[in-house]
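Take a look at these structures.
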Structure 1
Amino acid sequence: MIELQNVNKTYMVGDSPLRALRDVSISVGEGEYLSVMGPSGSGKSTLLNMIGLLDRPDSGSYLLDNIHTESLPEEQRARLRGEQIGFIFQSFHLVNRLTTQENVELPMMLAGIALSERRAAATAVLAQVGLEAWSGHHPNQLSGGQLQRVAIARAIVMKPRILLADEPTGNLDQASGKEIISVLENLNAEGITLLVVTHDLNLGQRAQRQIRMVDGTVEADIKSESRIGSGKQTGAEHVPG
């Protein structure tokens, strides 16, 4: 499904190059649940942006369903992104002037989907994340956990196959964080491929597979012997040499 082969990415910080990814090669199968961990600056978010087609590699390749995405025109990349991938961010990125319902409908509106279909789909996903009673509220009327659930509903309203979450519990208290983890793991149990970038070791260890990054490289790629979330484990461990 997802295959990165020897991917490199360098950014310029002032006059100095910063190698964010160094020869990264990973494969992700349909329905897997991965966490990506590592210190700040290790390349976690860059890896997520690369998988989410928000960035292109300087060298190497990224195949999504055997399609070489790195050479696609931006219009095709944007279409793939809209059809296949949902994003969840630490800071929610909701539009304050829109209601909960309208925020969830936004991706569908941008895709030109009819109002009646948008309303039905948004209502369904808000019920899925337990917020159907809050559809008319604005973001400033919601708690942190509710805001993140709205963001999740918006991320899944287009029925993506891949869900990318960058520090999804980073701005939440412990109780709200547990609620969000439960929502994400339920979505994975329904078949969505889930990749979570996190500094939280407890959250990271819940995943079926843990990728650990240091200085832009994959230091370890571990499949758990047992898992708190859904799915079956192989017990295998691979540490790149």
Structure 2
Amino acid sequence: MFRHPRLQEVRDRLTAAHAVVVLTGAGISADSGVPTFRGADGLWRNFRAEDLATPEAFERDPRLVWEWYNWRRELIATKQPNEAHYALVQLEARTRNFHLITQNVDGLHRLAGSQHLHELHGNIWKVRCTSCGLVTENRDVPLSLRPHCRACSALLRPHVIWFGESLDQQTLAESVRAVESCEVMMVVGTSGLVYPAAMLMPSAQAAGAFVIEINLAPTPHSSAADLSMQGRAKEVIPLLI
């Protein structure tokens, strides 16, 4: 069982706080068995994620990009939220002002029941029309490799942020506001090196929040956090809640 000398302190802070923000990354999804789609283990048919998740790749060969996303959707469809996802739902239910910011696109937080959720990089279970911009949920597995909009018949694309694209400004603004007004921030399963995650933790600290990092191994931000805990999200988070 996970042990830490300051475990009770974290529990007390979370219980007393009226405003809590949680930032999650791939580490919390890894505990549900969701594979990493970037890096050395992210190869698919000799393609890297960075070669497929771009507007240019989609314009060049939308069928290939959709084939890759269909493969990802089929994998993720077999996974379920884990204890950490459900513990965060409990924390939300008892906290007056709670915001969950995630870099993950797998939809597991939403499936677990999180409500005040900011999906920075989009959601793989949503599609967006390349013409009229209509966003709809689509959980078909498998999905047509050239899906079309029901409203205008134009080609659909995954509703996710690709390399070279800007984040949704409303989602980002809401996330920043939440971070700048929270009393406690938990950073779970992310190195926090990719923008905008890289700026959220420093912003919270600058506003006076107590920042707790939970990750399998130390990160470049560990020394800056008020408290850093090493362990699996599904083991640590439930103990804190």
Structure 3
Amino acid sequence: MTRTLEGTVALVTGASSGIGEATALALAAQGARVAIAARRRDRLDALAERIRASGGDALVLEADVTDERRARAVVAETVAQFGRLDTLVNNAGVMLLGPIPDADVGEWKRMLDLNVSALMYCAHAALPHLLEAAAGGPRNVADLVNVSSVAGRNARAGAGVYNATKFAVGAFSEALRQEVTKKQVRVSLVEPGETATELREQNRPEVQAKLPPRSEHPLQAADVADAIAYVVTRPGHVAINELLIRPTQQER
């Protein structure tokens, strides 16, 4: 198999489960050395062992990236350990649903802090290194992938603030794309539909009880990871700026 990312370094946030975990495995399989960041150290250690057992190299970074200092530190530690940064996958996020009237606004803050602010902190810290990587070998291009959601396109009752955070990610990504695309840094927005991850289980029990049942065939984390790997392995003259991926039977 051609290892397109040989000689490059990737940082994946929210890597302790779901899409982040699967993406770290997918990028390592393409030859990238992978820094994996999240709060759950035990899961990161287990993931790092899987990557190393397959011949890859992984750096474990236990971190809450809603803390700006820690977000910047994970980028700095990645570069200090591996010498460069070619790919950032901003995957960390939370989905706390419920109607806006009488909402727990603490949940709003959690979503804004992680889905928006942390993503921006990591992007800002990574950009100098991505620009440097894009200016030289081995690929003469760098990638910043922001994982959003179909919720960043379609607003729905009961998901208003989650929608707002994902709409914000889309706006930030497009503005940044315009600012750095001439310098060979590709900014890509990946928007999964229903995916079998832990997001639903993060909601309060009374909210979970009102959620519709999972569809019979949701996306799997590996499906989204495969899409992300596709995005970052395109030739340098090809940019996949936005990728919407839904289960075949999902209507909205």
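Since every read-out is calculated from the coordinates, none of them should be taken as a lab result. These numbers come from a predicted model, not from an experiment. Cβ atoms are built from the backbone, for glycine too; each structure is taken alone.
For structures 1, 2, 3, which has the highest computed value of FRET efficiency 1/(1 + (r/R0)^6) of positions 143 and 223 (r between Cβ atoms, R0 = 35 Å, to 0.05)?
Values: 1: 0.50; 2: 0.20; 3: 0.95.
Top value of FRET efficiency 1/(1 + (r/R0)^6) of positions 143 and 223 (r between Cβ atoms, R0 = 35 Å, to 0.05), among 1, 2, 3, belongs to structure 3.
The value 34, 13, 5 for semi-axes √(5λ) of the Cα gyration tensor in Å, for residues 55-94 alone was derived from one model only; which of 1, 2, 3 is it? It would help to have the intermediate numbers written out before the result.
Details: 1: 22, 12, 10; 2: 34, 13, 5; 3: 18, 13, 10.
Working through the options, I get structure 2.
Ranked on distance in nm of label points 7 Å out along Cα→Cβ at positions 63 and 119, which label among 1, 2, 3 comes first with the largest value?
Result for distance in nm of label points 7 Å out along Cα→Cβ at positions 63 and 119 over 1, 2, 3: largest is 1.
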